[in-house]
Structure P
Amino acid sequence: MSYEQKLMQMKKLLKKTDAKSTPKQKTSIAPPPAYEKQWLAAGLTKEENKYGIVYKRIVDYDVHHLHGEIILSGLKKTIDDWKEAAETHPLSPDFSQTLLFFDTETTGLKGAGTVIFLMGFIEQTGDSFKLTQYVLPGPDHEAAFLFASGLWEKPATLVTYNGKSFDVPQLESRWTMHRAQLPPLLKHAQIDLLHSARRIWKEELETFKLPVIEEEKLGFFRDGDIPGFMAPIIYQDAVKSGNPELLMKILDHNEWDILSLVALYIKSTDILLKMDVKESAIIQTNIGKWYADLKSYDRSKIVFENTIAQFGTNHPAAHFHLAFILKRNRYDNEAVTSFKIASEGLIGRERIIALEELAKLYEHKLKDFKLALTYTKAAKRFLKYDFDLSERFRLRMGNHFAMREIRLQKKLFPGQAHKVT
């Protein structure tokens, strides 16, 4: 046997010996915190898993529970309405998945040191609703805290308020910190009600903070609530002192947040799908625009037509957006009528765009070059004197109208020299 072969045999033997002699390291579980009895006495219960412990609170509500002006039983009708509508929409749930209303409380708003210390879920279970809140005992039990959420078990649809930008990315970040221990976090579908609130109530609300939505749209007023910005301070004090009194107030705050998600989801769906629900002209126009952006043109058209039937020419924005759908469907004369109402009733960018569309339709579809030139010149005048327009928009549209004017003059007066007036 050669020297090299002997070395290889010794190397293999060494590896086998190392594998047998090196015991697998067991994950040590941190002991319960010294304040456990105080937290349990306050109403929390203890849950243990292979990663440590977590404290939780469970609250059950019957379907007749009223949150502000919204009854929770309306959620079943909301789901049925989406099934019947068969719409592809950001608020439409995945009917094959559990619908979980989800919110977190954290020790900060950003940064690697920001930790989730409270997770809350509401789920409809048969004829009742179940709220489950998980509280982090301390950093040594974070893996147990995350594991207890069950978000690694099966895909769900998470309904949140700003969850796409904050709660879910924060959850993913903390999960990554424990990826060596925890099973992978599943990819969950998301419905973010902050986005829908902005689409529905744009120009009606000055701010889209959840407490404002609650009061203005859900009829819910918080009594004795602790502001969200106080939550990190209260949690840190509860961990340091063991006193859970104010910590339980944070759980109440989180509970109201999640109940409001259920109520807001019901309310938003009612506005979007029920054509007999009479809202303001602004809201109805916002909804019609949303459907148009989603390319649901038939439903968008119905919303705009209902708005016009109710408000007539008093809300020219509905005519403006309907006109684009009519033009798309090649109802050129009807589109002209709507764009005219919009050009006479709107100001700023939308007035200029309405005039441009009129010039296009008269030039290319109706072949009335004289009227096309009239609307082109009108748009140029407004571009000159409307000081609310941005300089960039003014310059870009000015160039377009200048070229259109020259082209129309050539069509009207062939063989003559032309210049922009």
Structure Q
Amino acid sequence: MSTDDRVAVTTGIARLHASPGLAGPGRLGLVTNHTGVLPDLRPAAPALLEAGARLVALFGPEHGLHGTGQAGESEAARADPATGLPVHDTYRISGERLDKLLIDSGVDALVYDLQDIGARFYTYVWTMFDLMASAARTGVRFVVADRPNPLGGLVSEGPLLDPAWASFVGRAPIPVRHGLTCGELARHLNSTAVPHVADTPAELTVVEAVGWRRAMDAHATGLPWVAPSPNIPTPATAAVYPGTCLFEGTDLSEGRGTTQPFEIVGAPYIDARFVPALTELALPGVHFRDLRYVPTFHKHAGRPLRGVQLHVTDRTAFAPVRTAVAMLATLRRLYPDDFAWHTGDGGAEGTGHRHFIDLLWGSDRLRRTLDAGDDPLPLCAPPAPPGRWAGDDVLLYR
């Protein structure tokens, strides 16, 4: 059986490749990286050129056009060797600087094709937001070549971001796990948040992914998985990331520097009490395994750590945000003299003197609740359909 025989979904970029006119007239800029591929894994940029698209420039996000940069990094490339097109690095650029970059590129429309993973603090959606706002200010059309949400689209989870805590890991009030595709999120942000920073919405077109249903996770789509960034290697990583990314705001290793980032967390002070305490919570859809590991880089690099691996046994029942919050509360209770909040900015600009956990959570309520020894689970609203927070009118798929 060929790969195409297994594919259940036609992505937006595949539809554009078949019909370049869907992007509209004029010179096109493609916002993409190594995840911007057709279902047969051909890179989108050269494929679009071969199909006759008037593509004149490429725009890269965090991690760079080829995805080689670690968290908080990009790439220095100025031209794409595969197409010869100029590459514009957008990471950490917004406002007037981004407007100038867009004007100088000479594009009439931007086509956005990046694989999101469904979590508010994953920065690709904020690259989309910043570019959409810049497009609104400069009169450039914005086209989203939509892709499935690899976590599915039935559930959203976690609180809406408080705008006072906005940063590049959250520009606008959306939940931690938003439950939307990028096209749906673009529709929501373009009607709610873009006008606040651009005085007008962008001229937005969404080229929908045909065949996707909200109950489909990454495996069900039949599409090939391309790791969207160095520390999201598999769909299993993506499944836990909306919760375990919160450990970036602590002194625990979140598994960077191992082959299982975000599936494992650990610290030098964790002992035999941790896994039994987590198991007693009987959290749905997940089992915990005691383990030891030595990260090769990032937090505690080269040090023996003890910690836990999350084994998701039922993705429908598993609530990653609620699970991670319960883990944090258990750590705070078992190791009150050792557990600490991480003071680094995690690659998010505008941190100032704020704790990174507050930017990840979208307010300081989680940190203050845990520090007071109170139960944080009431902060986690029960998982809900994404239409409940975004409105059913933004949904493109059923």
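Annotations for the structure displayed:
- helix-only ellipticity at 222 nm (-39500 (n - 2.57) for each DSSP H run of 4 or more, over all residues; to 500) from the coordinates reads -7500; which among P, Q: Q
- With distance in nm of label points 7 Å out along Cα→Cβ at positions 101 and 269 computed over the structures P, Q, the top value is the one for Q, the highest of the group.
- Identity of the structure behind 0.35 (criterion: FRET efficiency 1/(1 + (r/R0)^6) of positions 197 and 365 (r between Cβ atoms, R0 = 35 Å, to 0.05), calculated), options P, Q: P
- If mean projected area of the Cα convex hull in nm² is computed and equals 18.6, the structure in P, Q: Q
- Here the criterion is relative contact order in percent (Cα under 8 Å, 6 or more apart), and among P, Q the highest value is seen for Q.
Coordinate-derived values only; no laboratory data. None of the values given here were measured: they were computed from a predicted structure. Cβ atoms are built from the backbone, for glycine too; each structure is taken alone.
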